[in-house]
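Each reported figure results from applying straightforward, stated rules to the coordinates on display, with no laboratory input. Small disclaimer: the values here were computed from a predicted structure and weren't measured. Cβ atoms are built from the backbone, for glycine too; each structure is taken alone.
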Structure 1
Amino acid sequence: MTAHPSDIPGEVVVTAQPESSVALTRQRFEMTTRSQESIDFVSAIWDRLDQRPWAPPSLQGTMMYPGYDGGQEWGGSAFDPATNRLIVNSSEIGAILQLYEVPAGFSARAVYAEHCGTCHGADRAGNAVGPSLIDVGERLTGGEINDVVRNGRGRMTGFDHLDEIEIRAAIRYIRNPEEEEDLPPSTEVDYAFGGYTWLRDQDGLPGNRTPWGTLTSVDLATGDFDWQVPFGDYPQTVGQGLGSESYGGPVVTASGLIFIAATPDRKIRAHDTRDGAALWQADLPAAGFSTPAVYAVDGRQFVVIAAGGGRMGPPSGSEYIAFALPESQD
């Protein structure tokens with residue numbers, strides 16, 4: 001496919017982009033059909049984006065589909081040697097590739113001084129208006145600091161009037177002022193990536209049509225699909241079979257089972273390698289955004305998953321959860 005030129009000064013794009021003959025997800029964005037409210041909400045964002053396939057990053061925002069993390073995720077896939085099939089979980093959610101202009105003279109220290117220094121002091125030591133920020137990293141996690149800066153807390157209003165580059169600069173300075181002190185202000189106009197932004201509706205669900213996640217069996221001899229089924233749920237769509245993002249991969253057993261967690265509904269599941277049918281599921285204390293391990297002890301087989309959570313809202317955890325069939329009574 002022919003690539004599109006960039007509007008960013010000095011940026012040169014490749015002349016063409018290759019496309020795979022096997023696509024495990026849709027390659028073009030299709031608008032959500034959840035409700036008219038969702039359509040209106042997503043359309044207001046989508047309409048301003050550069051929607052051309054393989055369009056380069058832009059100041060207006062460029063549509064990416066299926067997004068930063070795939071399609072296929074970092075957890076990888078599972079190979080079934082008995083059938084020469086590849087089992088792959090995929091996510092389908094659109095992303096926004098947004099650039100921001102960084103003006104000459106920009107620095108994180110200056111952003112902090114202008115927008116935070118009045119209440120928290122130029123030296124971050126606090127004053128009669130706002131508390132000290134010197135040890136804020138010991139009191140709040142990085143995610144909590146990010147949330148307070150963006151949305152506010154108590155008497156403090158959020159910084160939604162700032163652009164993304166300014167917000168991120170303020171957060172950097174609050175967390176690591178020593179590192180930012182040594183960086184001189186910029187001397188010329190530059191451009192910066194605006195962070196990982198997803199195209200979601202008013203409820204935080206993907207702005208594209210379902211399924212939002214799939215599990216697929218691929219015949220490696222032909223590239224054809226034996227089957228593809230919706231995979232996973234979001235906490236607010238549990239039981240609806242709409243699919244979800246997934247972070248972590250599957251494992252396949254010789255008995256024809258696929259074990260996989262990876263979804264934000266905090267479940268681990270077993271599927272049938274023959275048709276993808278869901279055979280079993282269990283709740284986890286936190287989402288298993290990892291790939292299960294399968295092992296045996298004294299002839300008894302175990303499946304273990306790291307239930308760490310830590311993204312997309314559900315709680316974090318620090319447990320390994322192991323499953324096994326009941327011990328034989330013989």
Structure 2
Amino acid sequence: MKITAIKDYQENTTVQGFFLCLEKNRHTTKLGDYYLDLLLQDATGRIPARVWDNVDHFSGLFEAGDPIAAKGVVENFRGSLQLNCTHIAKATKERYGRYGFREELLVPTITEDPRKLWESLRRLITGVRNKHLKGLLRTIFRTHKAAIMELPGSLNYHHPERGGFLLHLVSTGEIAAFLGDYYPRVDKDLLVCGTLLHDIGRVRAVTRTLEAEYTEEGQLVGYVVLGRDIVRAGIGDDDDFPADLALLLEHIILAHPGYSSKETPRHPRFPEALLVHMIDDLDGKLDLMYRAIDNDTSEGSFTSARNYFRSLLFKQTGR
């Protein structure tokens with residue numbers, strides 16, 4: 001079974017591959033015939049798809065959110081590529097493993113090695129001198145390691161790939177360690193600990209399914225407050241954890257989204273909290289800008305203005 005990635009699709013070619021079905025809708029043509037309207041994704045991109053024939057049969061074989069195997073013809077529809085499927089079925093490792101099916105083929109994943117990132121995270125934790133903060137970090141990251149290794153950094157914002165959460169934590173943690181040395185009045189241990197824990201609520205707010213989405217408590221409570229709850233529970237395991245240090249750490253978690261975010265219960269009110277907010281914002285915005293530049297298809301030295309920054313971005317730096 002020859003697999004063609006979505007990024008390599010060309011018009012008027014027959015392709016087959018494995019996808020994640022993001023959307024599945026049943027519609028009616030002008031002649032009254034049913035067809036399936038789909039949105040498919042693999043690790044390299046997304047493409048709309050249609051099933052025109054044997055709709056009742058194929059519709060019963062899979063649902064939205066399922067991994068699928070599909071074969072079809074790539075066609076141009078109103079200036080964009082579309083896959084017209086002739087065969088489609090739910091993909092499982094038992095049935096399609098021998099043809100190369102792996103879940104990693106279905107979702108965008110970071111290119112960095114998660115094991116090396118985890119080792120970098122471990123070094124950051126080891127570098128924390130305060131025994132209470134170090135113990136808290138070890139407890140929380142040991143408990144939630146599986147989720148931290150897999151989750152995206154966000155659903156539709158920065159670092160949205162699988163593993164993006166871990167990449168974001170390591171990046172911001174290393175920036176925090178540097179700035180903790182640069183500014184002598186800053187409590188480096190509190191800064192690094194707060195930075196590593198600023199997004200920890202996502203382990204309860206976001207699912208670990210192939211198509212990550214918010215959990216019910218993620219929707220109703222929010223990842224910021226859930227993060228504070230995780231930290232508070234971890235602190236409760238240390239009978240000697242200083243109350244004043246606990247209060248500072250809780251404030252950092254609650255204030256890290258900053259001054260303009262709807263997620264912020266409190267604005268940063270001391271230097272370490274301000275730095276955690278700014279480090280998080282820096283790493284997120286830089287990822288968004290690189291992503292806008294790398295994914296732009298406009299000709300010339302500048303991107304289009306259809307990006308997060310709503311601005312023409314210069315594409316020639318750092319090349």
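Taking FRET efficiency 1/(1 + (r/R0)^6) of positions 40 and 264 (r between Cβ atoms, R0 = 30 Å, to 0.05) as the criterion, the top-ranked structure out of 1, 2 is 1, with the highest value. Upon calculation of relative contact order in percent (Cα under 8 Å, 6 or more apart) from the atomic coordinates, which of the structures 1, 2 produces 15? So the calculation was done on 1. To test your reading of the models, identify which of 1, 2 gives -4500 for helix-only ellipticity at 222 nm (-39500 (n - 2.57) for each DSSP H run of 4 or more, over all residues; to 500) when calculated. Derived from the structure labelled 1. Calculating distance in nm of label points 7 Å out along Cα→Cβ at positions 24 and 104 for structures 1, 2 picks out 1 as the one with the greatest value. For distance in nm of label points 7 Å out along Cα→Cβ at positions 8 and 240, the calculated result is 5.9, so let me know which of 1, 2 that is. Clearly, the read-out refers to 2.
23.5, 78 is what came out when Rg and Dmax of the Cα atoms in Å was calculated for one structure; which of 1, 2 is it? Write down the numbers at each step before the final one.
Values: 1: 23.5, 78; 2: 22.9, 74.
Structure 1 accounts for this read-out.
Each of the structures 1, 2 was assessed by mean count of other Cβ atoms within 10 Å over residues 16-23; the largest value belongs to 2.
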